[in-house]
Structure P
Amino acid sequence: MRVLVVEDEMKVANALREGLEGEKFEVIVERTGEGAFFRVNTESFDVILLDLTLPGRDGLEILQALRQRGVKAPVLVLTARDSLQDRVTGLDAGADDYLIKPFAFAELLARIRALVRRGRVAETPRLLVGDLEMDLVTRKVTRNAQPVELTVREFELLEYLLRYHGQVVSRETLARDVWKETARTTPLDNVIDVHIARLRRKVDLDQSIKLIHTVRGVGFMLREGEP
């Protein structure tokens, strides 16, 4: 499970990293709101731990911007702001839960696990963008009501793009999350590009609206119309 910790106090960030890695989480730390915003738009996370008091853009601004971009990862706000109005403001901005500093690490773990369970229960068996639909139960894909025949890898790749539609997905992220390759000495860029090209032919060929786009120098994005 990947966790993004957005915390500018290094002592707190390091404590969270150490504790979560001890629980077998993969932990990424960002110290600024801008860094977190870029990271979430290029990588996928199961949970985001977000401090509200950050240098530059504060946590609420970042949270609102992420939700406006369609980022659905659960966000647990960590903050010393403990008034009722602060909590209401954070939840209205798109937070899924709120934890007041200082907190017990055991409670943090319980909150994280609850958020992940909630997300899995709410997960839809269908993914839909425009006229492209994927049924996760039957593993059937259609575009404009016509079947799209995919290999197992193409299905996994398209599923990932659908889950993060509207967001740029890097080749590095696809290598890690779709191919499950984390220890290769050479990148999978060429392999990924070939699969994207095949997928684009099957999904977008002869369609007036293209869904799979290359974002030059960054990665790929699935959305209706040009990114």
Structure Q
Amino acid sequence: MNKMIIFGEGKYAEQAYYYFTNDSPHEVVAFTADEAYIQKTDLFGLPIIPFEKIEAQYPPNEYKMFVALGYQNMNKLRASKYEAAREKGYELVSYISSKACNYGGVEFGDNCFILDNAVIQPCSKIGSNVYIWSGNHVGHHASVGDHCYIAGQAVISGSTSIGPYCFVGVNATIGHEIIVGEESLIGAGAVITKDVSPKSVHIVESTPKLRLPSDKFLLMTKMK
């Protein structure tokens, strides 16, 4: 098994630990984070080592790394740590769920996180440092640029292009042959049918709250 380190000590790092441990050829042996942000000494019984000192204990010629961070600042925080790890000489590994569907043998970049029940159709392209959560659909001949985050149950239709540093929210739908410019934010439940210019924000308003409390609403429903 390849021995690896996870960058991060929060919720993303915890998820990455379970996926890599239970469904990959990699063995997680330690965690790392910037020394100023380390809140504890260990996680899952494994040490958390300051990133500034990581190569002294876990040299890059013997260990690989995965950067497990979210979409803060339009994925730029994760991208900066991705670059920092590469500069130290670490090979960044990807996690591709054994339960994801990739019949076309689509190649992924490094430091990708592709979860269960994601459908990656043939002739599509996935860049580096891309997170694609559970239940997503990436259509044929579509492309997802570097440093993107695709939340669960989103649909990216065929021949669509997602630029780098984008965020696509839960249950969003992006139509056929759409171009989404870099650093765009597509909110949960949004439906995109036209090209999106860079740094655009598309958000669907929340369902309005009814005046009745839940118990009275259910009572009225039963009465009907």
Structure R
Amino acid sequence: MKVKLLKSTNDPEKVCATAARLCYSAVGIDEISEKLTKEKVKDLLERVISSGHHSVLEHASFTFGVEGVSRALLAQLTRHRIASFSVQSQRYVKFKEGVEFVTPDTIKKDKAALSKYNDFLKNIESFYKELLDSGIPAEDARYILPNASATKIIITMNARELRHFFSLRCCNRAQWEIRDMSCRMLALAKKEAPIFFNDAGPDCVRGFCNEDKPCNHPWKAVKR
């Protein structure tokens, strides 16, 4: 898996702090921006976030490039509707040089299961190429490709939605692959905008848990 922060709003925290200050200010936007020092931005945003007034965070967006994740992950990711996704198409892209697959660690650790898994995927890949070579369109040949098929995605979310995304997908109870991806995204986002994401992550980071069955384990954003 490869996760990269491709782009974010220029000076995202000051942009959002300016928006927050504007709501209660009689002066112009330029004057507000000029008076916002780094210390004032930090103080203002911390108060905004702690009070739950997160709408101003929507003025900052972050775009990530993700490679080597499965179609199973994609199905979960696109449930987050306040976001933009561009996905490598199995309809138009012909994987004549080989199909990339994702293998869960649980299967990797079981030698017998791994052998059968790899053989099964090789058979699928072979038949997929056979279909393409016989003139079957890629949009039809793709029907045999499994959830394990790897894909590439560009993801854009605003800071508010990212915080919500991290609260759900960084959780220890989230499915391992999307948790891995979201934890990597969080690390990159936190580096770019530490005030926004200082307390981001699963709910337990902020002292509570909304899960029906809490995991009772301290959360750690460990890269796989």
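Where a number appears in this text, it was derived from the coordinates with a stated rule and is not lab data. Since we're looking at a predicted model, the values are computed, not measured. Cβ atoms are built from the backbone, for glycine too; each structure is taken alone.
Given that Rg and Dmax of the Cα atoms in Å, derived from a single structure, equals 18.9, 57, which label among P, Q, R identifies that structure? Structure of origin is P.
If Rg and Dmax of the Cα atoms in Å, for residues 9-136 alone is computed to be 14.7, 44, which of P, Q, R is the source? It traces back to Q. Here relative contact order in percent (Cα under 8 Å, 6 or more apart) was calculated and came to 10; which of the structures P, Q, R was it taken from? Attributed to the structure labelled Q. Computed over structures P, Q, R, distance in nm of label points 7 Å out along Cα→Cβ at positions 105 and 169 reaches its largest value in Q.
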